Structure 1
Amino acid sequence: MASNYCHFDENIYMSKSNFFNIDNLSLQGINEDADLIPLMTPEDEEEINREELPEVLPILPLKNTVLFPGVVIPITAGRDASIKLINDANNGDKTIGVVAQKDSNIENPEGKDLHQLGVVAKILRVLKMPDGNTTVIIQGKKRFQINEVIETEPYIKASVSSMNEVKPATESEEFLAILESIKDLALQIIKDSPTIPSEASFAIKNIESHSFLINFISSNMNLTVEEKQSLLEMNDLKERALSTLKFMNMEFQKLELRNNIQSKVQSDMSQQQREYFLHQQLKTIQEELGGVSDEGEIEDMRKRAKKKNWDKDIKKHFEKELFKMQRMNPQVAEYSIQRNYLDLFLDLPWNKFSKDKFDLKRAKKILDRDHYGLEEVKRRIIEYLAVLKLRNDMKSPILCLYGPPGVGKTSLGKSIAEALGREYVRISLGGLRDEAEIRGHRKTYIGAMPGRIIQSLKKAGTSNPVFVLDEIDKLGNSHQGDPSSALLEVLDPEQNSDFHDNFLEMGFDLSKVMFIATSNSLNTIQPALRDRMEIINMTGYTIEEKVEIAKQHLLPKQIKEHGVTSKDIKLGKVQLEKIIEGYTRESGVRSLEKQLAKVVRYVAKNIAMEEEYNVKISNEDILKILGPAREANKYENNDVAGVVTGLAWTRVGGDILFIESILSKGKGNLNITGNLGKVMKESATIAMEYIKANADEFGIDSDIFDKYNVHIHVPEGATPKDGPSAGITMLTSLVSLFTQKKVKKNLAMTGEITLRGKVLPVGGIKEKILAAKRARIKEIILCEENRKDIEEIKEDYLKGLTFHYVSEMKDVLKFALTNQKVKNAKKF
């Protein structure tokens with residue numbers, strides 16, 4: 001017998017709020033303050049039988065249960081038609097017809113889907129549930145037979161007729177014996193079943209109506225809908241009582257069998273099973289007291305630790321932390337941190353090194369294969385590798401590759417790793433502003449993690465990888481700490497042999513790691529950090545170098561990525577030069593690669609659409625694909641006195657600029673425009689004062705300085721300009737203006753000046769030379785001390801240029817204005 005009995009108090013009343021779970025009708029709770037409904041008595045039953053049955057009833061279909069006369073059950077209505085029916089009936093006489101469905105899977109049943117026999121029910125209470133459904137408490141009255149379905153919308157209405165029960169005589173001893181058997185068996189089932197509350201026995205003992213007793217028990221037995229419907233359809237009450245008793249006997253036998261099996265299983269438990277059971281209990285107790293939940297995990301960590309090549313101190317520290325984890329409660333947040341900590345400890349490559357390949361000829365081949373040009377950079381790298389080969393115990397150098405974007409700084413680190421046979425690791429430092437990203441978080445914090453240095457070494461699997469710190473000049477700074485300061489220990493060969501990570505809590509040797517930093521600018525790098533690195537300047541590429549890079553690397557790469565072959569596209573040297581000069585203005589080759597990608601995409605589109613195109617790309621094709629070329633700063637003639645061409649360095653390479661001077665009547669004021677910085681304005685002031693001090697030597701009338709204003713302008717005022725490279729250019733422009741001597745054609749210059757008339761060297765020479773070649777400049781004036789910078793450039797890249805080296809400003813003016821040759825000129 002099931003546990004779905006109503007709860008009754010001592011006064012044999014049932015509360016209206018005895019709510020049931022709709023699926024299994026299990027008791028949910030009792031509201032002691034609710035109105036009480038007395039159990040059905042024989043008198044109530046007689047009164048119900050005398051009531052007239054309405055000719056037409058609204059029919060409420062039930063999916064998973066059957067209502068019996070006199071029984072109170074809750075029904076949850078979720079269908080719109082059912083909710084409408086309940087609301088209408090609740091506002092009327094509260095009488096409805098309740099019929100079970102033949103198939104519970106049908107959502108919108110019709111007359112043919114319902115059993116023909118049901119029970120008239122009275123609505124006791126309607127409740128709106130929090131989930132939006134409607135729960136209605138109903139009590140069965142008497143049975144009825146559906147004669148005909150009259151309406152189906154908005155819900156089913158049917159004409160019905162009453163179904164009277166055939167009752168045996170009350171003095172029938174057989175019937176009374178059956179009822180007593182039902183009561184006794186029900187009380188026994190309640191007693192033996194652990195799931196039925198003992199209070200249910202009060203209900204059974206105090207039911208007076210014979211038919212209600214049968215209906216109540218039939219309603220609460222574990223039977224299928226079809227079995228319950230068959231009981232409901234029995235007209236003979238004695239026959240229904242016998243069937244009910246039969247089902248109860250089957251239920252009681254199952255209960256006895258279940259209890260016997262359970263008892264037998266418990267008595268037959270083997271010693272091994274008992275030990276397992278006790279062991280599980282012991283584990284649960286350990287967890288409650290703070291023990292570990294998985295001994296296998298601890299043992300696995302111990303086995304992994306035995307394979308590690310640890311020092312004595314590291315091994316001791318690991319055992320201490322492992323023991324701490326054993327005593328920790330797995331439910332606390334620190335447990336997962338401790339487990340992650342020990343996993344990191346086991347995964348780190350303690351004293352594990354890859355063997356270096358010190359074949360310098362092979363290393364040179366790899367560098368030449370991957371990087372065209374950059375001869376000075378590759379030479380210095382080979383020198384470092386040579387020292388490492390001779391002094392195998394030498395601490396790895398810390399290099400900083402400094403240069404404009406797109407010149408191959410990051411990829412050079414990968415080539416070095418391949419040349420040495422080491423693992424390659426790269427982390428991007430751009431925008432990093434938290435010191436914990438370098439040093440890690442302390443384990444006391446929830447979600448603590450090691451720093452990126454330790455994480456990357458774990459990923460590399462060795463303690464001597466080639467470690468590229470990309471964009472080191474773009475480190476940030478915030479209230480969370482200064483990452484640049486945290487890197488001071490990492491990048492100090494004298495300190496990084498015992499690098500301390502906050503999460504690891506142990507020193508880790510970084511002295512064998514070869515750190516390579518990359519940077520676009522040195523100005524934003526912390527001075528102390530810059531002092532710890534060897535700066536290797538990677539200047540831009542010449543046009544000739546870019547052509548070779550495009551042929552050997554960029555074009556084959558784009559051809560492969562776009563699914564075409566080398567037979568589908570041919571780009572000659574002339575066309576590559578046209579793309580470089582007309583569509584890129586940079587020191588690197590990143591923009592060049594993008595333009596080549598456009599050309600290859602054009603070819604891929606024509607192949608895919610089966611359209612004709614020129615396999616050998618011509619200049620006209622380039623114009624069609626890439627559009628009009630951008631006009632670079634080209635040399636303009638110096639037909640007007642006071643106009644001079646200068647050379648400048650920018651973050652993306654070299655460029656040329658023009659300095660113009662003009663006189664206007666005034667009081668000798670000096671005006672400077674063109675969005676110039678302080679350094680360039682100071683250069684103009686120095687040049688002006690130098691000219692005034694040496695006016696007689698230059699053949700300039702001193703009165704001109706008091707009667708005319710001088711205006712110096714550098715075109716493209718929207719672009720900020722500054723730097724110590726325009727001193728001799730401004731001086732030449734002013735002297736040309738005052739003497740009305742034109743500057744020599746196809747000439748450019750760069751250099752700084754002093755009040756004593758000296759010419760000082762400047763930087764960025766290679767970039768400036770590249771800009772001069774792009775602008776078709778023929779002759780260049782440089783400081784004598786910049787001669788060494790020219791000698792470092794391949795002579796093939798200097799063809800067509802003549803360099804004039806000067807030390808005094810007088811030499812500059814002598815050549816630029818009078819076309820007198822300078823002694824130290826060199827032609828290529």
Structure 2
Amino acid sequence: MRLVSCLPMLLLWSSAALAEPDSFGLGDALNGALSVTTANTRINTAMPLALGSARGDRSLAVTSSAAPPVGGLVMVHQTMGFPASTPSGSTGQTSPGAVGRWEFARVSQVTIGSPTVLELSAPLVNPYTAPGAQVVTVPEYTRVTVSSSGSLVARPWDGSSGGIVAFLATGAVSLEGNISADGAGFRGGAAINNISRSGCAGNDLAPSQGGTFKGEGVVVQRYGTASGRGNLVNAGGGGICHNSGGGGGGHRGFGGTGGRSSSTLDISRDVGGLGGTLMEYSIVDAFLFGGGGGAGEGDNNVATGGGAGGGAVFFRSASLSGGGNITANGQAALSVTGEDGAGGGGAGGSVIVRTSGTLTCKVAVLGGRGGDVRGTTNQFGPGGGGAGGSVLLNGSSVSCDMGNSGGAAGVTSTVGAHGPTHGAGVGGGGDTTLYTYAYATPTQPSITSPTANETNVSERPRITGLADPGMRVVIYVDGVELAQVTAGASGNFSASVGDGQPPLSSGGHSVTAIADSLGAYSKPADLVAFNVSGPDAGAIPQPIIVVPEEGEVVGPTPYIAGVAPNASTVGLYVDDRKEVIVSADAFGRFRYQIPDDAPLGPGPHRVNAHGHGVNSQDYGPDSPNTVFEVVEDADGGTTSPDSGSQPDSGTPGPDAGSPGDGGSVFSGDTPVLVVPAEGEVVDPTPLFAGVARPGASVSLDVDGTRVATVTADSTGAFRHSVPNDGALAFGAHAVSAYMLNGESGTPGPRSEDTGFQVRGPTALDVGCGGCGASPVSAAGAWVLLVGGLTLLRRRRS
């Protein structure tokens with residue numbers, strides 16, 4: 001089962017060529033098969049980004065002479081980049097913002113120099129900043145085998161690049177050895193030797209005042225310069241004053257606080273380094289390294305530095321099996337033997353494994369243990385534990401042993417008032433995200449309207465297309481995002497240039513779309529060029545009134561609904577009453593109900609409508625009059641369906657017209673359902689009504705099963721009331737419609753699903769009973785004035 005991402009996609013730059021989200025799937029197998037029998041094998045080259053890149057750029061400037069081959073795949077990753085002005089000492093969870101985002105890009109040309117420039121086959125989706133971002137080569141294999149004697153490892157992060165092991169494989173990965181980014185992430189704070197001090201305090205205390213170095217994290221260029229007990233976002237703080245411990249690094253949990261200062265020389269004050277913060281983000285869209293632990297404070301040359309955080313392992317393949325391990329564990333801090341403080345553990349990093357088949361594995365993103373203090377008769381500060389990291393596993397079936405716990409606090413060899421840890425804290429646990437469906441690149445969508453090189457397209461066109469059902473679809477007009485929609489159960493999607501957006505100018509335009517399934521993107525739909533021609537491109541044809549039907553018998557507050565193509569609003573005339581103006585939605589649908597305080601009297605009545613453009617002076621032609629009859633029972637209520645014959649409705653006035661006179665009719669390929677509205681609560685035998693091509697055979701499906709085939713009338717309106725013997729069950733349902741093509745009977749494009757609810761026996765009996773009951777719109781739909789009515793579906797004989 002495909003799952004739809006709930007997270008917002010980054011906008012793409014306006015460009016003649018669309019940016020290239022991750023549609024690379026399992027890669028192109030350019031590097032053949034890989035067999036690893038040697039320990040500590042490295043397959044990735046990491047290059048610092050020399051200059052920042054904007055969204056839409058088609059090149060990357062890197063600091064490296066070991067450039068990737070032309071045609072090769074690279075990963076661009078914003079590893080650091082949090083504002084350097086960020087104050088230390090935060091204790092709340094923090095969003096990394098732009099840090100952690102990444103994308104794949106294919107190299108089309110390489111120019112070696114200072115810097116080396118990589119030209120790309122498509123524009124970048126995201127902007128990247130330097131320093132802090134890196135470019136990593138990503139081999140594309142057929143299959144990967146790692147023997148029990150072999151291992152794939154990441155080159156440790158050096159402050160500007162490294163920390164990532166990544167590849168793609170079109171075939172199986174057989175893992176008996178290890179794939180590891182253990183301790184390859186953000187670095188731990190380095191140990192220094194201070195002059196012995198007591199009573200000091202401060203989140204950013206300089207070494208000359210008794211501070212020691214914080215670990216490294218998402219903040220750029222602070223490693224080896226920031227000191228004091230305050231954490232620096234996910235980096236653990238250093239111990240301060242007399243022999244306190246360093247704080248653990250943070251990631252998907254908080255790092256543990258470092259142990260207290262000397263029990264004899266500084267009365268066990270709570271001045272150990274603060275643990276790194278919890279980083280709040282989705283691993284579907286980004287990944288981070290584990291934060292480095294802070295250093296322990298010392299004055300006897302035996303203090304230890306913080307452990308490094310885990311880096312990242314990223315790969316996709318057809319399957320994964322074997323008894324080997326995939327790890328991005330935080331590094332444990334070294335223990336102290338003597339009278340100094342110990343460093344905090346590094347936090348676990350990130351592991352992302354996605355397969356199109358089965359996934360069997362052992363995965364760990366454990367926080368590193370804080371350093372112990374041994375061999376003393378008094379208590380000194382152990383290190384805090386590092387936090388656990390983050391894991392994403394995706395396969396048709398997932399059977400994995402997983403570990404993401406935080407690191408233990410260090411302990412002292414002498415137990416005092418604050419226990420064996422002397423106040424040092426345990427690192428918080430990490431998280432694991434599991435998707436048990438086959439990873440696959442979504443099918444390339446197609447645009448069905450407008451058609452290629454179509455002319456006289458409206459300046460506010462309705463865009464329709466087909467994609468995999470349930471996918472989020474991002475639609476682009478002229479390279480700029482128009483809308484994000486979800487493909488229905490039959491794969492149909494649509495969007496229009498709405499009122500809040502400027503109309504398209506006269507001349508040539510283009511449209512495409514991309515489907516997204518939790519970070520897996522399709523290839524863009526083939527670009528469709530079309531032409532918006534002059535001021536008449538958005539001409540407003542006459543509306544089509546769907547309900548009431550010609551000759552229908554209704555109650556005194558009837559419900560009026562229809563379709564007005566290209567209209568922004570619709571003017572309704574009922575008899576000689578004042579014009580009522582209602583909104584039309586993106587499909588041209590409009591709805592109105594005669595209010596309770598102005599009911600229609602018994603006898604014949606007529607209604608017609610005309611559409612208005614965005615400019616209120618733009619009017620379309622009037623629809624023909626629809627004549628209907630209002631009948632009340634003896635108590636003044638609406639006549640029931642079995643009340644006997646109806647009185648003659650009279651002869652329409654001279655301007656009544658007839659259906660189909662005086663203007664254009666619906667000519668689209670996809671029917672428009674008008675009744676019920678999205679989210680309505682309806683009776684078990686509701687009316688389904690809408691508009692299609694005049695004379696077309698229209699199939700109606702409820703919950704994916706055909707319930708009726710009806711014929712559209714001369715205006716294009718079609719209607720079907722569910723019979724008593726086909727009454728729908730209580731609960732949620734969905735209806736869609738499609739036209740059948742000529743003699744072949746093959747289905748045309750299907751309308752979007754309209755979801756509705758069938759009321760239970762205790763629900764209030766209000767609203768348009770025969771036309772779908774209480775027409776309550778969902779968020780974003782049109783607003784409908786609702787009045788109590790039981791609408792009779794009775795035609796005059």
Structure 3
Amino acid sequence: MPSDSRRGEGRARPAAPRSLADDLRARADAELVELLRLRPDLALPVPTDVASLAVRATTRASVQRALDRLDAGALQVVEALAVLPEPVSPAAVSRAWGADARAHVERLRRLGLVWGTARAVRLVRVAHELLGPYPAGLGPSLRAVLDRRSPARLTDLAVRLGHGETGDPEKAVDAVVTALGDRAVVEGLLADAPDGARAVLERLSWGPPVGETPAVLDPTGPLVWLLHHGLLAVPEPGLVVLPREVGLALRDGRTHAHPVTGPPEPPPGARVDERWLAHASAGSAGEAVRVVGDVLRASERVTLSVRRAGGVAVRDLRRLATALGETETTTARALTAAHEAGLLDASDDPEPQWLPTRAADDWHDDDVAGRWADLAAAWWDSDAVASLAGERGPDGSVRAVLSDDTRRAGSLALRHEVLLDLAELPHGVVLQAPDVVARLDVRSPRRAGPGRADLVRRLLDDAAWLGLTGQGALAPPGAALAAAAPDADSGAGTRRAAAAASLAALLPEPVDHLLLQADLTAVAPGPLEPALAAEVDLLADVESRGAATVYRFSADSVRRALDAGRTADDVLETLSRASPTGVPQPLEYLVRDVARRHGLVRVGAAGSYLRAEDPAALAELLADRRLAHLGLRRLAPTVLAAQADGPTVLAALRDVGLAPAAEAADGTLLVSGPSRRRAPARRRPRRTVTAPVPPAPDQLAEAVRRWRLAEAGPRPGSVELPFLEPRVSLELLRDAVAARGRVWIGYVDETGRTTRRLLEPLALSGGRLTAVEVGRPGTRTFSVHRVTGAAHAAQAPAQVEG
């Protein structure tokens with residue numbers, strides 16, 4: 001039997017559904033699929049029928065998720081629905097809210113938070129509870145607070161408000177509610193009120209509607225007068241509350257003073273030139289790549305121990321920052337970026353250290369745009385907040401970089417929200433952190449918290465450091481990162497490729513030459529090709545950065561290259577190929593001189609020893625008081641023994657101006673370049689926002705088709721009621737009690753036989769259903785745990801059994 005996609009042919013749409021389940025049954029198949037798509041938690045697993053869908057859609061957890069996704073305007077409309085008498089028309093909601101609410105009401109209907117007809121809608125019951133006791137800043141209804149008054153006092157109040165004695169408490173309550181909900185009546189009462197009465201109501205009218213009372217009330221004061229005339233009520237000793245109807249009357253029927261119809265506009269004139277923005281983004285991105293590269297190389301020579309509690313010790317972070325000449329915050333960001341991108345990890349040693357992974361070697365060989373894209377894509381999927389490192393946590397301990405103390409679960413979704421919000425603005429529009437927070441408070445007000453503003457500021461700082469933003473505006477690479485498909489299986493690769501392509505378009509072409517100067521400096525007129533950049537970083541130290549980078553050659557920098565295995569000829573050949581004007585003579589002299597002295601004195605491992613071809617050179621070392629702490633003694637004319645180990649001897653000799661070289665056990669020169677120790681390549685799970693992903697649309701459409709077939713299957717008197725989940729039956733019975741409608745139930749009696757019964761439910765409480773069974777006199781009580789299934793009389797068999 002084919003499904004009816006429009007849900008109209010052969011089925012009469014009920015004029016007034018009695019419950020959300022009835023409303024959902026009357027919707028088109030496409031609308032049900034859309035509901036499952038908009039609220040994916042409803043489809044995991046896919047419900048067995050429409051009744052199960054309705055029950056799941058009204059659970060506390062699911063409704064809370066749906067409310068949390070609403071913007072401020074939609075949430076205000078939900079509050080208006082919660083305080084207005086039900087059912088209510090969208091037009092009445094619009095009048096009360098102060099703006100056109102029809103689009104929001106329709107959206108809430110599609111979300112399953114509102115049900116009913118086009119002119120009379122109701123909010124699901126659970127939403128009332130989740131909004132708290134005072135939605136829109138309005139107090140409880142008059143009916144709720146008047147229940148505390150005796151019938152005599154209710155009658156007296158109705159008489160004071162201009163109604164005669166009815167002798168019926170219910171009619172007295174109706175009279176009071178009608179009167180105090182009328183602004184003219186309230187204003188008429190206040191015209192004769194004692195001084196201060198109006199001021200009390202004005203303080204409570206826009207919320208919160210509760211105020212404290214003095215220990216002793218003045219019998220002639222405004223509070224007693226307001227209580228006497230029903231304009232205030234006493235919810236508990238020491239407090240007064242403004243009833244909802246009175247509050248609405250004082251607000252002239254408005255639920256909100258300022259309806260939110262959209263996010264706040266950016267500050268006027270807050271724009272940045274797009275060319276400058278692109279230049280600033282490219283500069284920041286290149287600098288981030290450089291610092292991360294420096295951190296990876298430095299981690300091979302600066303010990304970064306892994307703390308027992310995880311992360312890098314504060315003292316190690318400071319030593320690394322000092323060695324790099326960077327601030328601790330920048331160093332922490334670079335360490336975090338490298339770790340999140342899988343370029344840095346803990347070793348497997350008994351005393352583990354943070355070391356580069358093998359992926360770092362491939363990363364160094366990539367171009368700048370590719371390296372940056374790895375860092376940016378990793379930041380998008382990360383929940384680490386590097387700037388928390390170094391601060392003290394609630395327990396007073398210092399948060400260590402790369403530890404779990406610097407992770408914030410909410411930061412993953414928040415960074416997505418921030419970038420996606422910036423992406424919706426016109427190009428070049430600048431938003432500072434407070435402006436971003438104000439827009440987020442409108443977009444997701446229920447997710448706002450005391451720490452959100454601080455976290456947004458930190459994430460914006462991270463984004464600026466990476467080059468995703470510039471001067472508060474979203475840069476093209478940041479827009480490309482946010483726009484790439486986030487939900488696709490290949491989303492991470494798509495984002496990386498899009499971001500890399502966007503940045504590559506902003507970067508100048510890498511250069512393959514240096515301008516060597518006679519003052520032992522070299523100028524790189526742009527970003528160097530990766531292979532040349534690696535050689536120059538080994539041969540020289542950076543003196544200044546900017547549009548062009550200035551390097552300086554020194555004896556120490558040349559020795560560093562020689563220690564890494566380069567010879568003087570290798571160094572000069574590399575420089576000659578890179579320089580269009582050749583190698584200046586002073587630089588050639590420096591390289592030759594350092595190479596000539598390099599290895600004259602050699603240090604080996606024996607505890608250790610020193611060896612030299614010239615005995616006079618060793619004699620000078622024995623006589624040098626600065627080396628007395630090494631415990632040198634002569635073993636042979638060309639050999640000295642030392643009490644210190646090899647690395648200590650090498651460092652001491654270099655401190656006194658020598659250029660020693662390390663020697664292997666077989667007497668050959670030992671290349672002591674950068675360590676090639678690598679941390680194991682661990683498969684780091686991709687972090688994602690913890691939101692359920694629904695099945696594919698075709699699977700949802702098939703589920704809806706099965707629901708239609710199941711509902712169309714039973715015929716009156718032909719089959720037994722299907723077995724339903726207890727919670728589904730319970731919810732259906734609750735709806736029947738509220739709607740005062742008839743319901744079929746399958747019921748297991750005392751003999752164990754299952755029968756079908758047609759009931760008119762009256763009350764449901766404590767696991768017992770009180771109802772009138774059709775065809776039998778009086779009321780009966782049924783145990784809910786014996787109910788095997790339930791259905792409204794319109795859908796169930798018409799034959800009564802038992």
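Nothing in this text is a laboratory measurement; each read-out follows from the coordinates by a stated rule. What you see is a predicted model, and the numbers here were worked out from it, not measured in a lab. Cβ atoms are built from the backbone, for glycine too; each structure is taken alone.
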* Asked: Which structure, out of 1, 2, 3, was semi-axes √(5λ) of the Cα gyration tensor in Å derived from, given a value of 76, 32, 26?
  -> 3
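Quick check on the output: 10.0 is distance in nm of label points 7 Å out along Cα→Cβ at positions 47 and 591, derived from one of 1, 2, 3. Which one produced it? The partial results should precede the final answer.
Numbers: 1: 10.0; 2: 5.7; 3: 7.7.
Comparing all candidates, it corresponds to 1.
Given a computed value of 6.1 for distance in nm of label points 7 Å out along Cα→Cβ at positions 495 and 567, which structure among 1, 2, 3 does it belong to? Walk me through the numbers before you get to the answer.
Values: 1: 6.1; 2: 2.6; 3: 5.0.
Corresponding structure: 1.
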